[in-house]
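Enquirer: Each in structure tokens, the structures are laid out below.
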Structure P
Amino acid sequence: MMQKTLITILLLTCSCAYAAQASANAALANKPPMGWNSWNHFSTKVTDEVIRKQADAMVSSGMRDAGYEYINIDDAWEGTRDAQGFIHSNSKFPNMKALADYVHSKGLKLGIYSSPGPKTCAGYEGSYQHESQDAQTFADWGIDYIKYDLCTFREIMKKAGTPQKAHELMVNAYTVMHNALLVTGRPIVFSMCQYGFDAVWRWGATTGGNLWRTTADVKDNYERMASIGFSQAGLSPFAGPGHWNDPDMLEIGNGGMTTDEYRTHMTLWAMLSAPLIAGNDLTTMSQETLDILTNKEIIAIDQDALGIQGDRVSAEGPIEIWSKPLNNRAKAVALFNRNEYPLEITVDFKTMGFNGKVKARDLWLHKDLGILERKYTATVTGHGVVLLRVTASN
């Protein structure tokens, strides 16, 4: 009996700690972050010039006005440490403070990348045993967002002896950097990139995470994107204002998928209340790519004021229907066809909690469908989607 009581107390304590940290985080990331990251398109070839041009393009394209605000430098900016242990950027980034000032002058925010390990994934300097110094350096530069990638810290974890000790090391590593960021006094969004290990959605908020990767890296092909996106079913209870599940960045516009597949990508991420972090070259993107990324009706689903992640309602072979509660008693209803060929998909709105007729709008066609009876049938293209915004008709 005493053991059960102790377990209950521990669970309640963890729950309260999670709620308290999540509440504090909400001020930093009240809605899923929106922006751009260098890795998917530029990999280690990112430079100061690239970042400035992407910032310019985010403004001129209308993406900033659509809600995108972060310009994030991923791996390969790092140089060496000086005699006192402070990190310096490499020759590709001659003046990080000046770069931050430039990005800020565009009405945007600048993000950066590091790792709790000795080295980053690309072999550059990590923040291991220099967390406080790096946090202060980032703050001094004017950084607004940090992606903290597990990378070589996994080698340290492997030497821990037991899975429990490895888990404790990982949690501590993220907590240490979060606390170091707090000490600087600068609001910096904390993006935990540790690939979903140890069900991070259960504890990520307690370490100060504003978002945490729930999966391995996304790739610019339908199979990988769909595998990652649809695997997020069931994780909705762990997301909300200030603490978001992150299925990785967007590949839209990088050329590996069809238009229908990219629309599915955007829709699924919006239904998941996922961070919308573009990963293409903003300076050369097509109008078609821009239209997908800046579809304000789709973005509104992702950025809805309730901050509730959507979830799967039903699955029948390659057909999946998802629903996401929205403000003003509306719901987003997505009809996904994971088959290569078109299929008819029927949705029963009663299963979504609607007991009478509904009003619906197709958000990709930007078309009101009028008053609908209990069910609606659409022909959905292969690897495509129909996304509806649904409200009661009275």
Structure Q
Amino acid sequence: MTQFSYQATNNQGNQVSGTVEASDRNGVINVLIDRGLRPTVITEAKQKKAFSFGSSTRVKADVLVIFTRELSAMVSAGVPILRALTALHDHSESPALKKVLESVIRDVEAGAPLADALEKFPDSFSSVYVNMVRAGEAAGILDEILKRLAFQQEKNATMRKKIKSAMTYPMVLVCITILAFFGLMLFVIPQIGKIVKDLGGPDAKLPLLTQIMLGISHFMVSFWFLLIPAIGGGIYMLIRFLRTPKGQLVFHTISLRVPGIRTIITKVAVARFSRTFSALIGAGVPVLEALDVTARAVGNKLYENSLLDAAQKVKEGATLSSIIEKDPLFPAIVPQMLAVGEETGQTDQVLVKVADFYEEEVDVAIEGLSSIIEPVMIVFMGSMVGVIAASVMLPIATLSSQIKS
């Protein structure tokens, strides 16, 4: 439901104002007439995000998949949508989902479409989800659409889990390496440097590597109170930048130039595009709207810009397959399969096969990358320890030879 502000005249001819919730402007007019008022001005009030302090309305992906599948089963069995939502609310163990469903049930009871009620919670229900539900309601096939949504969410959740699982071990190794470096520089190297200088005397000439390591250590020990805030501030600013559209574009551009990483990013983006666009087309969403929604669902700014440009060209009369064929971001198989789908009128079914193929390719690529990252990180850590060990052993060996002579 949308909140509207109004100004009206009552039966005594006095001006009154206030707010009222309704699905549209006609609904507001009907409510005001029932109250004996003659509306003069009706404006849509700024909607407040459904939120309550101390609680979150972000529903976890796994919970959302179960909710979607259960709602689909109940609607398919002929259970009225309001009764199904109430039952799911009463039996849900997720506080976030309960809170979301409370608002959704209120809106649906007031006559709002389910898609409009879900749209108030963009943190939980993406634009893809909302648009597919809206198309399902319009076509009277909500149960079938919910089945597609549940399947699509399961696939997306599985892909995210595999990517996170593949990146967990390398990230742990990177964190351990950084902590070990700071620990050695702040606590170990200063003590070893002191011992070496005591043995060799103030005029002892130390190897260049040792001098560099002692210089870095001395700087970190002397200015740690500036260094730590500077690193923290730099990380914070970098994260803030990467959350902006320009930062995301820079990050995604660089990522697509890294060998190995480029392959995985391309396959993930193509799989998401194929499955999302297929689901929307299959739900009866118009091509231009489906392209617009899919572009924002892919999760990569370069692909988003490419698909938005493609939507503009499709609007001018070009076929999607001919546009994507000229785009280096998409492998050759994608425009070829799209062309087949356009010729046969089965674009959604053809793209599902493309999505299945690239999701399998993502699994293989991630496994290959994981097997490469582990030895690379071990070599990196070993090299760091080796450099520090060499900076310590070289002066000791030099001093020992001087003592013997």
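Values quoted throughout were computed directly from the atomic coordinates according to the rules given, and no laboratory measurement underlies them. Please read all numbers here as calculations on a predicted model, not as lab measurements. Cβ atoms are built from the backbone, for glycine too; each structure is taken alone.
Enquirer: Here semi-axes √(5λ) of the Cα gyration tensor in Å has been calculated and equals 36, 27, 18, so which of P, Q was it run on? Write down the numbers at each step before the final one.
Expert: Values: P: 36, 27, 18; Q: 57, 30, 20.
Structure of origin is P.
Enquirer: If distance in nm of label points 7 Å out along Cα→Cβ at positions 208 and 240 comes out at 2.2 when worked out from the coordinates, which of P, Q was used? Could you put the intermediate results ahead of the total?
Expert: Values: P: 2.2; Q: 4.0.
Only structure P yields this read-out.
Enquirer: As an exercise: helix-only ellipticity at 222 nm (-39500 (n - 2.57) for each DSSP H run of 4 or more, over all residues; to 500), calculated from one structure in P, Q, equals -10000. Which structure is it?
Expert: Details: P: -10000; Q: -24500.
Answer for the origin of the read-out: P.
Enquirer: Then there is this: On mean count of other Cβ atoms within 10 Å over residues 352-359, which of the structures labelled P, Q is highest?
Expert: Largest value of mean count of other Cβ atoms within 10 Å over residues 352-359: Q.
Enquirer: Say we calculate Rg/Rh (Cα atoms, Kirkwood Rh), for residues 32-247 alone for every structure; which of P, Q gives the highest result? Write out the running numbers ahead of the final one.
Expert: Numbers: P: 0.95; Q: 1.27.
Going through P, Q one by one, Rg/Rh (Cα atoms, Kirkwood Rh), for residues 32-247 alone is largest in Q.
Enquirer: Another one. For mean count of other Cβ atoms within 10 Å over residues 176-183, which of the structures P, Q scores highest? Don't skip to the end; give the middle numbers.
Expert: Working: P: 19.1; Q: 13.2.
Once mean count of other Cβ atoms within 10 Å over residues 176-183 is worked out for each structure, P has the highest.
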